[in-house]
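K.L.:
Presented below are the structures under discussion, each in the form of structure tokens.
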Structure P
């Protein structure tokens with residue numbers, strides 16, 4: 001009885017049909033060819049075969065039901081369509097050559113053509129170039145032209161890699177000069193005296209400077225803004241002035257040091273001035289006007305030997321006299 005049961009089980013196993021192949025609805029490949037195993041799983045004794053060329057990197061092909069049935073028949077694959085709507089998608093993996101990588105290639109040639117020391121490359125119409133994934137890529141820039149007066153350029157980019165045909169692309173765009181300068185860390189009102197935390201250094205387009213030269217953040221310390229400045233806006237020397245230490249009409253302290261003698265008196269500023277500026281100051285008691293150097297907040301220094309103007313009340317004439 002036991003022997004009969006064993007033989008019966010063996011007969012059942014022998015009678016079971018071989019497992020049919022399974023369709024692979026989606027397959028991602030990296031190589032340059034499409035193989036039978038990219039379409040079907042469980043080929044069993046059927047050998048894997050090359051069916052043809054793979055799509056270009058980054059692209060895909062769709063194999064519909066009639067094509068799949070024909071392939072299965074031609075290569076003795078145990079598979080039949082069930083509905084007629086079956087399909088298999090084969091996609092070839094690719095890596096896009098980034099715009100940064102292309103810009104790096106262009107910079108090497110543009111530098112030789114006379115581009116500025118620091119610039120970015122703007123090529124809005126540049127299409128991505130897709131190469132096979134994980135392979136070494138060779139790129140070359142040739143036929144480059146550059147117009148310094150307008151910043152326009154044109155070049156031919158050639159790209160080649162194993163498993164793909166060489167690709168050539170004409171690239172045109174703009175050279176954008178860049179500069180490192182101080183930018184506002186936050187919004188600044190007109191007349192703001194800059195201190196640490198108000199500015200930071202950043203790389204910006206040279207065209208964003210409103211005139212004047214770029215400057216380092218430390219060079220902007222203690223200067224005053226001429227106009228409102230938005231957060232992140234670039235600052236140039238033309239945007240800043242030395243803050244006035246003396247305002248027109250303000251009462252100032254005048255000092256004079258001569259031969260070891262220090263004299264001081266009050267005066268009225270006839271004009272505004274920043275530290276180091278020379279302004280006119282009137283002595284309200286004598287109506288004498290002297291030229292003095294602004295040394296601090298509402299403080300000026302009169303130099304020995306400076307000329308003064310004596311104003312006679314009610315008179316039309318003025319007389320120059322020595323301030324000594």
Structure Q
């Protein structure tokens with residue numbers, strides 16, 4: 001049985017699909033097809049994979065393999081609560097946070113996704129969809145104002161009705177691995193299909209390979225961007241999108257208070273300037289962060305998000321201490 005390198009391209013809980021990597025020895029020697037999909041299993045919890053992982057696998061049968069090792073990750077995007085964590089994607093360059101003017105998006109979830117990106121050193125890029133609804137647009141822009149002020153890129157789009165807005169996003173995703181995240185109903189799947197016309201076919205192939213459709217709503221999947229028409233170098237990496245399931249919660253209980261402080265980029269110039277070293281940026285006297293809120297330099301909404309995440313982190317630490 002062959003051993004080879006593979007890219008993890010779909011994750012359904014602890015069920016995975018992977019494909020051989022073109023740089024692998026077995027591919028170079030013509031023993032493997034880079035378009036082949038393998039059902040991959042893990043040897044216990046030490047080999048829990050994430051979409052985007054580069055694996056060393058051992059073939060165990062026709063289109064079957066087991067993970068031997070997972071290569072060191074550049075980064076890992078995941079969410080957690082006090083009891084468990086859930087991987088979203090690894091080895092990504094940027095996170096596309098998909099929002100919409102209707103239904104209204106959650107500023108809390110947006111803030112959490114940005115903090116997760118900052119902590120994992122992944123570029124956050126905000127997509128505001130359904131901007132063809134003029135009566136809904138001002139309220140959405142108001143919610144995004146703090147992020148625009150901090151310099152986060154925001155792309156206003158109408159994926160269904162304005163193809164030019166989709167085309168304008170293309171240069172920002174080509175040559176990169178991007179992960180799509182967002183609440184249900186924001187238009188994430190519509191954007192995916194607009195950027196990758198054969199995404200639906202790839203999804204069908206994944207589900208057929210696993211001989212099940214029941215996992216599709218909880219699946220993360222890796223899709224290759226098509227080569228630009230003007231490019232003749234088909235071997236060049238055109239980019240990829242990793243689609244994640246819609247979520248209603250984005251726990252960050254794994255982050256320490258120090259990690260949280262530094263993930264709020266607008267806090268960084270003022271860290272260490274509070275009167276008390278363990279300042280929660282609440283009602284303590286001499287809080288440098290609150291002073292910036294009062295002059296309008298920092299959003300009060302962002303400070304409240306920090307305090308909520310700080311509380312969740314401390315609560316998770318207390319629960320884990322009791323469980324030991």
Structure R
């Protein structure tokens with residue numbers, strides 16, 4: 001088996017030689033037409049406590065995004081309508097409500113449908129098939145992508161886990177391509193939070209509709225091991241077709257206490273990305289609505305700074 005250090009050295013050289021910053025080209029339809037460095041959307045997970053408690057109805061989320069936060073694009077989470085992927089009436093109602101509020105549904109974040117990098121090929125294939133219904137639901141809702149995970153159960157070398165994840169993702173991306181959709185992988189724990197490893201997985205898949213959704217906060221590989229978030233986002237941005245602006249808490253000046261947003265957003269913009277950056281508030285001190293507003297205000301302030309000083 002290839003040792004971890006050797007694997008990283010070889011893949012690092014390969015990525016440096018072949019990857020270019022073409023992130024915005026494949027999602028031009030969803031990019032800014034106003035010469036802004038990026039647009040702002042809202043990830044449904046920002047309201048997960050309100051949704052799980054029943055204080056908010058999933059069908060009302062697009063309207064809430066527009067009316068309460070002035071946001072016109074959203075990312076859905078399948079956990080909030082997990083039994084509705086094949087319910088045409090429900091999906092039609094959701095789409096109608098979004099359209100009546102002037103809101104775009106950009107993508108669906110998929111969890112709980114099996115490990116796309118499972119060590120057993122049969123289990124891996126079942127996981128791929130489990131995602132098919134969400135591809136079809138995303139198509140019906142007018143999305144450009146679904147977001148998935150690259151679980152491998154941690155078995156095998158870096159290279160073996162890469163190859164299994166790439167196999168599952170390739171199968172799913174080939175199906176999604178027939179529906180005109182992208183399959184995006186988020187850094188979401190385990191090896192997927194190792195930026196160089198996940199970049200090598202996407203490179204191994206080798207399909208234009210298979211990319212990444214870099215998240216500013218999910219870089220915990222295991223207990224006691226954190227990947228550098230700025231390095232990780234930089235490594236994932238060449239493949240990005242969406243971005244997740246994680247936030248937890250803010251100081252009295254409105255700056256995020258964990259993440260340097262100015263540094264992070266410069267990485268995003270310098271990669272050539274001009275699409276939506278989705279607010280994903282996960283803090284506890286502020287309420288969910290206040291956390292969303294604080295994140296939006298920070299993203300708007302940083303965007304204005306980047307417009308004034310783009311270099």
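Just so it is clear, none of the values below were taken in a lab; they were calculated from the coordinates. Computed from a predicted structure; not experimentally measured. Cβ atoms are built from the backbone, for glycine too; each structure is taken alone.
K.L.:
Please state which of the structures P, Q, R yields -9000 when helix-only ellipticity at 222 nm (-39500 (n - 2.57) for each DSSP H run of 4 or more, over all residues; to 500) is computed from it.
P.N.:
It was calculated from structure Q.
K.L.:
If you work out distance in nm of label points 7 Å out along Cα→Cβ at positions 222 and 254 for P, Q, R, which one comes out largest? Walk me through the numbers before you get to the answer.
P.N.:
Details: P: 2.6; Q: 1.8; R: 4.2.
Top value of distance in nm of label points 7 Å out along Cα→Cβ at positions 222 and 254 goes to structure R.
K.L.:
With relative contact order in percent (Cα under 8 Å, 6 or more apart) as the yardstick, tell me which of P, Q, R scores highest.
P.N.:
R
K.L.:
Same structure, new question: To which of P, Q, R does the computed value 0.9 (distance in nm of label points 7 Å out along Cα→Cβ at positions 198 and 246) belong?
P.N.:
On the way: P: 2.3; Q: 2.8; R: 0.9.
Checking each candidate, the match is R.
K.L.:
Now for a different question. Given a value of 5, 15, 12, 12, 11, 10, 9, 7, 6, 5, 4, 2, 1, 1, 0 for P(r) over Cα pairs in 10 Å bins from 0, in percent, calculated from one of P, Q, R, which structure does it belong to?
P.N.:
P
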